[in-house]
Structure P
Amino acid sequence: MTTLTCFKAYDIRGKLGSELNEDIAYKVGRAYGQIYQPHTIAVGADIRLSSEGLKQATIRGLNDAGVNVLDLGMTGTEEVYFAAFHLDVQGGIEITASHNPMDYNGMKLVRENARPIGADSGLKDIQALAESEAFLSIETKGSTQKYNIVPAFVEHLMTYIDPAQIKPLKLVVNAGNGAAGHVIDAIEQQFKQLGVPVSLLKIHHEADGTFPNGIPNPILIENRDSTSQAVLQHQADLGIAWDGDFDRCFLFDEKGQFIEGYYIVGLLAQAFLLKQSGEKIVHDPRLVWNTLDIIEKYQGIAVQSKSGHSFIKDQMREHNAAYGGEMSAHHYFRDFAYCDSGMIPWLLVISLLSETSQSLSSLVEDMITKFPCSGEINFKVANTDQTIQTLLDYYADQNPVIDRTDGISLDFGTWRFNVRASNTEPLLRLNIESRLDRDHQPMQHYVDELTALIQS
């Protein structure tokens with residue numbers, strides 16, 4: 001029996017050829033169909049050169065398990081999520097490796113109503129069956145038909161704004177040659193039909209699986225310049241950039257400055273609580289103080305969750321939360337079947353800009369001043385557990401409050417940090433924040449101190 005190493009904590013991801021290929025994709029489709037026995041599921045694929053072949057192999061596996069398939073074509077992940085809860089289907093699969101290297105690909109799987117399939121909610125069962133190949137013969141194979149989800153998807157997106165209230169705005173939109181372009185075009189058409197006075201300046205717009213401008217992942221500093229420069233060049237009100245499967249968007253203010261995802265969580269929490277106080281907001285434990293401050297200020301209820309989409313979604317369903325946000329630029333919405341979206345956040349932000357008549361920089365500047373943060377810093381280390389223990393030992397005599405919701409968080413009252421092993425990559429991820437009202441140490445002091453400890 002072959003062990004499949006592409007199965008991760010909440011998705012499938014692996015190196016092409018050795019860890020993931022069309023044969024494995026077929027087995028995943030076949031196993032999904034046999035275990036869940038859906039009547040129909042929706043399947044889409046991002047723009048990577050290997051994605052279409054993997055998609056067709058997955059579809060063959062599903063069909064051979066008796067499952068009918070709606071082939072959505074080239075999609076972002078959230079289009080599959082949307083199809084899984086909007087259409088009369090019982091699940092969905094997106095072929096994507098998001099921001100991983102060129103020679104990787106993967107899959108994100110959901111059940112009916114776009115419920116995630118992760119390691120603790122069915123993914124291990126799919127892995128076990130795909131490895132054993134104990135597939136049952138069936139009488140009737142499933143069929144496949146092409147389906148265009150974009151019109152219904154864009155119609156749904158428009159429900160998050162009041163088109164009549166949107167003021168004239170100029171936006172730079174950077175699809176990074178990923179899958180976002182066709183949805184941006186459809187939204188633009190909708191804006192024109194509804195008379196929304198928003199103009200879009202498109203860069204790196206065309207979908208291109210060779211990624212001529214690099215794999216889009218604006219959480220990395222080196223991937224931000226093109227959007228930032230375009231904002232300044234065109235004197236835009238806002239810059240928006242996406243990753244390859246566009247379930248994450250990244251925002252730049254009118255000065256071309258990148259806004260850390262952490263502060264966007266606070267901004268969107270504010271947007272929901274202004275509509276309805278008392279709502280529950282789910283957040284991850286990596287950076288928390290600004291989010292907690294906003295939720296308290298606007299009379300919401302904070303719920304902390306382990307990082308990762310399946311964990312956030314579970315907590316949101318359990319608590320009926322309106323919104324969930326991670327500092328890694330994943331944002332989740334109850335009205336979107338608790339799924340993450342890279343399109344809804346920027347629509348909510350242009351709505352906020354219009355309602356408040358403020359710039360993005362002025363909306364977040366107080367947050368940034370009060371609660372400085374490092375942004376996520378990644379380290380390659382030989383042994384993540386050992387490194388984390390080294391940090392615990394070093395700071396033990398300072399008696400920090402320790403939280404183990406995800407990795408470890410050490411809270412010293414005036415500053416805190418979270419360190420955790422990546423769920424998807426062999427990395428240690430570090431996040432640091434401080435309270436400017438109590439702590440006048442520059443952020444770099446803590447960055448340098450922790451970097452030295454981790455690399456020692």
Structure Q
Amino acid sequence: MNTLIAIIGLGVLCLVFEILNLRKGIVPVTIIGLLAVLGLNISEFGSTESYYGNMIVVSKFSTAFSSLFIVLTIFLVALGHNFYENHQNKISDYIAIKVFLLSGAVAMVSFGNLAMFFLGIEVLSISLYVLAASDRLNLKSNEAGMKYFLMGSFASGILLFGICLVYGAMGSFDVTEISELSQSAELPIWFPIGIALLTVGMFFKIAAVPFHFWAPDVYEGSPALTTALMSTLAKVVAMATLYKLLSVMNADISEAYKMVIVAVSMASMTVGNIMALKQTNVKRMLAFSGISHAGFMLMTLLSLTTSASSLLYYTTAYALSGIAAFSVILYVCKNQHNEDITNFHGLGKTHPFLAAVLTASLLSMAGIPIFAGFFAKLVLFTQTIENGYIALVIVAVINSIISVGYYFKLILAMYTKESNEERTGKPFLIYAVAFTAIALNIIIGMFPSLVLDLLG
């Protein structure tokens with residue numbers, strides 16, 4: 001609870017700095033503030049408390065994922081300084097929105113009541129709508145914002161309908177009461193229907209097939225930094241929330257439901273990877289890559305009682321890789337009109353460090369050792385086999401091999417092609433974020449227990 005209050009206070013402070021005309025101090029103060037919030041959040045690890053009539057519940061799960069969200073936000077705010085250097089008059093708005101978005105993310109994994117869950121998801125969604133359309137002079141950005149807003153509104157409507165049905169069946173929004181009542185012998189038919197609608201709404205948020213159609217266009221049209229946020233923070237938040245939603249309400253997941261999860265997981269992996277092979281725009285390619293990774297993450301729903309730690313590990317590995325990759329993309333495509341692969345030609349010769357970081361992040365996403373992405377998939381596959389879903393693991397392995405094809409397309413462009421233009425300068429923050437993110441990825445890849453034991 002203290003974490004949530006501190007985050008909201010930090011967002012207000014960003015706006016106060018704008019009023020006082022202290023724009024240059026917004027980014028460093030926000031980063032220092034988020035580091036302090038991270039320390040406060042970690043200090044609460046291991047404690048279990050509920051606040052405001054069980055509206056907010058602090059647990060190991062919420063604290064661990066909240067810490068991950070705060071770390072990702074620190075990276076995104078640090079990158080924002082460079083990205084918005086030509087829009088200094090707007091920087092307070094953008095940074096404040098990111099901080100408020102973080103508060104929504106923390107609320108989404110800390111809810112003890114479905115009303116708080118819906119409030120959190122709306123705070124996160126509205127922030128994303130604004131950020132997607134933040135490049136007002138760019139037609140693609142306007143289109144992305146409008147498309148995301150319309151599709152997101154439909155998804156929010158489905159979620160709200162699901163919450164209403166659950167309330168109608170149980171007579172309560174409190175997840176503890178819902179969990180107790182769900183163990184009764186007879187449940188009204190609209191309880192499982194409500195759970196199904198909640199699942200569909202969250203599938204949209206994580207861009208799982210067949211609710212993925214918005215993602216490529218929105219990722220491509222949004223400003224690169226917003227795409228980085230959607231690809232990492234927003235996706236991880238949605239997946240963690242879906243996991244908690246199903247586990248805390250003790251929704252008895254039937255075999256039919258599990259088969260649906262298996263089908264959606266397989267479809268997301270396959271469609272995402274096959275479509276990514278055809279892309280020449282890097283942001284669009286990573287959008288389809290994110291869809292395939294959503295398929296991998298969904299595998300954790302097949303064993304709700306034991307897979308919290310593997311979900312945390314997988315999302316951490318994926319998000320750190322994404323942050324490192326987008327750090328390089330932001331620099332390379334800064335003055336370009338698009339994010340085409342041709343922009344990366346010769347990067348290995350002109351900026352070997354950035355090329356190495358991007359290569360490492362792509363190899364992690366593909367699941368190549370020594371990176372965390374490999375061990376994340378290994379843990380996930382082992383757990384899924386133990387639960388008896390061997391066919392799903394076989395499909396996942398095949399898709400992991402397919403993904404190497406389009407990741408290597410970008411790697412080969414950096415090292416085998418001649419550079420199109422001369423790039424000068426070594427922006428400190430981009431180098432620092434890129435190095436830190438990929439270093440953390442390698443560290444948790446070499447020492448997986450650092451993350452796996454948190455929720456074990």
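Quick check on the output: 3.9 is distance in nm of label points 7 Å out along Cα→Cβ at positions 308 and 332, derived from one of P, Q. Which one produced it?
Working: P: 1.2; Q: 3.9.
So the calculation was done on Q.
Could you tell me which structure in P, Q was used to calculate mean count of other Cβ atoms within 10 Å over residues 292-299 as 17.0? That value comes from structure P. A value of 127 was derived for volume of the Cα convex hull per residue in Å³; which structure in P, Q was it taken from? Clearly, the read-out refers to Q.
Mean count of other Cβ atoms within 10 Å over residues 164-171 was computed and gave 14.5; which structure, P, Q, did it come from? The read-out comes from structure P.
Here mean count of other Cβ atoms within 10 Å over residues 124-131 was calculated and came to 21.6; which of the structures P, Q was it taken from? Working shown, then result.
Details: P: 18.6; Q: 21.6.
Label of the source structure: Q.
Each of the structures P, Q was assessed by FRET efficiency 1/(1 + (r/R0)^6) of positions 20 and 108 (r between Cβ atoms, R0 = 30 Å, to 0.05); the largest value belongs to P.
Among the shown structures P, Q, from which was the value -11000 of helix-only ellipticity at 222 nm (-39500 (n - 2.57) for each DSSP H run of 4 or more, over all residues; to 500) calculated? It traces back to P. As an exercise: FRET efficiency 1/(1 + (r/R0)^6) of positions 268 and 356 (r between Cβ atoms, R0 = 35 Å, to 0.05), calculated from one structure in P, Q, equals 1.00. Which structure is it? The read-out comes from structure P. Given a value of 0.70 for FRET efficiency 1/(1 + (r/R0)^6) of positions 12 and 324 (r between Cβ atoms, R0 = 35 Å, to 0.05), point me to the structure among P, Q it was derived from. Here the read-out was taken from Q. From which structure (P, Q) was distance in nm of label points 7 Å out along Cα→Cβ at positions 244 and 372 calculated, if the value obtained is 1.9? The read-out was computed on structure Q.
Every number here is computed from the coordinates shown, using simple stated rules; none is lab data. None of these values were measured; they are calculated from a predicted model. Cβ atoms are built from the backbone, for glycine too; each structure is taken alone.
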